[in-house]
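Asks: The following blocks contain the structures, represented as structure tokens.
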Structure 1
Amino acid sequence: MNICVIGGRMIRNATVKGTDRKILRFCVETRDGHEEGDNKERVNQVPCVLFSPTPELEQTLSSQGEGLHVEFQGRIASWGDNNGKSGAEVVVFNRSLTFAKN
């Protein structure tokens, strides 16, 4: 089963693609804690995509998203091409995104 739960702060406002079927793209910063003997906290940047957002969610994430703490469920989607390039992102489940209290 391919399900993940992510919580973190949005790095910047989401971008909107499309007109009929809109797509929101955004990136969330997560923190993993410290490795033994290491003073620096591990920080990850997780690319995310949300298909067909509600108008309210689209407005909030695209104009006021930077710094928002969000939590959501999704699935990992990865790809590769013939040139050796690969990537992965979280496809956010509709209606799972919530705003965490600070």
Structure 2
Amino acid sequence: MAKLVKIAETKDLTPGQAAAFDLEGQRIALFNVAGTFYAIGDTCPHRGGPLSEGSVAGTTVTCPWHGAEFDLKTGAVLRPPARLGVPSYRVVIDGGDVQIEI
């Protein structure tokens, strides 16, 4: 059964920032894109690059290691060399808390 878990506070990430968190055995990247928060798996399935350190354009993040691109809304791979997407997590803002559904 899915549950909501606090991952951060809205004040922790200003627009344009990202951070990685270890939560219940998963490495999760949290992005603030113009005030909207997105959470996906932080590890690129191609060679393990940290997506939280990648560049963001709109709702696309580019892996800093080999340039694979992922959709921040769905985790889907948009450009190789990665062939598989990453997990995507529903984000809920509750007051100043950022929660994700895991």
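Asks: From which structure (1, 2) was helix-only ellipticity at 222 nm (-39500 (n - 2.57) for each DSSP H run of 4 or more, over all residues; to 500) calculated, if the value obtained is 0?
Replies: Details: 1: -3000; 2: 0.
Traced to structure 2.
Asks: To which of 1, 2 does the computed value 46, 18, 13 (Cα extents along the principal axes in Å, for residues 32-71 alone) belong?
Replies: Values: 1: 46, 18, 13; 2: 30, 16, 14.
Comparing all candidates, it corresponds to 1.
Asks: Turning to a different aspect of this structure: Comparing 1, 2, where is distance in nm of label points 7 Å out along Cα→Cβ at positions 24 and 48 highest?
Replies: On the way: 1: 0.8; 2: 2.5.
Once distance in nm of label points 7 Å out along Cα→Cβ at positions 24 and 48 is tallied for 1, 2, the winner is 2.
Asks: Using relative contact order in percent (Cα under 8 Å, 6 or more apart) for the comparison, can you identify which of 1, 2 gives the largest number? Kindly include the intermediate steps, with their values, before the conclusion.
Replies: Details: 1: 31; 2: 27.
By relative contact order in percent (Cα under 8 Å, 6 or more apart), the leading structure of 1, 2 is 1.
Asks: One of 1, 2 was used to calculate distance in nm of label points 7 Å out along Cα→Cβ at positions 8 and 88, giving 1.9; which?
Replies: Structure 2 accounts for this read-out.
Asks: Of structures 1, 2, which gives 51, 14, 10 when Cα extents along the principal axes in Å, for residues 16-55 alone is computed from the coordinates?
Replies: Values: 1: 51, 14, 10; 2: 28, 23, 10.
Of the options listed, only 1 reproduces it.
Asks: Compare mean projected area of the Cα convex hull in nm² across structures 1, 2 and report the one with the greatest value. Intermediate results must be reported in sequence, preceding the final value.
Replies: Working: 1: 8.9; 2: 5.9.
Result for mean projected area of the Cα convex hull in nm² over 1, 2: largest is 1.
We did not get these values from a lab; they are worked out from the coordinates using the rules stated. Just so it is clear, the structure is predicted and the values come from calculations on it, not from any experiment. Cβ atoms are built from the backbone, for glycine too; each structure is taken alone.
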